[in-house]
Structure P
């Protein structure tokens, strides 16, 4: 159970990256498409050769641009040690970061506590964490990225096919299809 909580803290740190970068990546892709359709050079995009995705570049302070050192990237502890400020420039860091990390850690603990170390818990953890990322993006940007919603849709439908110990993992296929259809109407 402790492992699930610690894993949740680490995942929560990554969910903050997803919640921050995925909407930016989507906007850049939209601008690129609009520029191509309008046959103009793309404006306000990163120069060719500079990667911007969920993995690169390293996380940095939004005010001064200083890369966040590994020792300052420990979920919850770093925020507390730095008193919610950038180590380089002293600018305030949004409290959203430790809140998401704590909620993700709490979700890990609660899910494994309720479901135990089961296949159901293994399936429920990514679901809960993805829903947390979607909630943050929705609160901040009023967007629900297909890059997160569609894997949930298909993952849920596929999980309804899984049988464990002679029974269904969560629900039957028919209920999953009806739920998916109702959710997208």
Structure Q
């Protein structure tokens, strides 16, 4: 059976590129995205180009119930997940702190931090069952340094860095690797 990678935020940008890279290495893919039509297009294109199997799951990582329902509903033949890539994330607003929109802040926190937590927590039991796994969290150079108008986005990416370090320590006992990647100026 081929290795399986589950990738969030897979409909565009880094997520789509990551999916294509894993597919080029022969991985079957579970692709997650909010935009159902776009997810179907990306999934079919990857299947056709790389001759791998793709299971598209359309849901919003911000909504815990959707995450839990979708992940717990993964068919048995897809549950031997080898790699989880927590890529779903966004930057909104980019205003000075005193001028920022609270809804933008909440959306960034809900996606960039809570979404990563919800998906990880739902997938980890599959890793534990198979006694292996690798979580790759996509951070940002904004998780290392802050910049003007980056207030909450930078904070969420700092959180991704800290969570990744803590996960690495806590999941070592289960032979689950945790890596955080910090792309910049994308």
Structure R
């Protein structure tokens, strides 16, 4: 695979983040959420969400993008939502569908963990929609531990999600993290 660089997301990146997010959900959540939700205005909804979010990130929130050349191939969004003893929420991690399984998600998770450590935070959590078996398998493979569950209305359907936690980043960062050495912080 070509060189993958990781950089800080900017407000101007909102449209490409939204498009990637919608494309990822349409594949990952097919059969888990209502088709009408996935097939209607999902792209517009995500565009509005990311336009607002990228313009209003708190100082301790960030979005990192993975790029191959000038193409965004993945992103991770880390939000300031401490809960149950965890210091940050990985609100989104998405990779373009045809590159899933290529290591980009792991690179983004390690880059986010390193940035959090630099900021004095040492753990995080995320939620995985039950039935999203590829995500469950991926997070377990990079040292995520299933913790509790919650029920909510998502995409017009009652769903359950499992919280995956990283109590510290030692196992996550214990692997080969040379790929995150090229993290570029751009303002």
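Couple of notes before you dig in:
- Which of P, Q, R leads on distance in nm of label points 7 Å out along Cα→Cβ at positions 14 and 38, largest value: P
- At a computed -20000 (helix-only ellipticity at 222 nm (-39500 (n - 2.57) for each DSSP H run of 4 or more, over all residues; to 500)), which of P, Q, R: P
- Origin of the derived value 25 (relative contact order in percent (Cα under 8 Å, 6 or more apart); candidates P, Q, R): R
Where a number appears in this text, it was derived from the coordinates with a stated rule and is not lab data. Predicted, not measured: the structure shown is a model, and the values here were computed from it. Cβ atoms are built from the backbone, for glycine too; each structure is taken alone.
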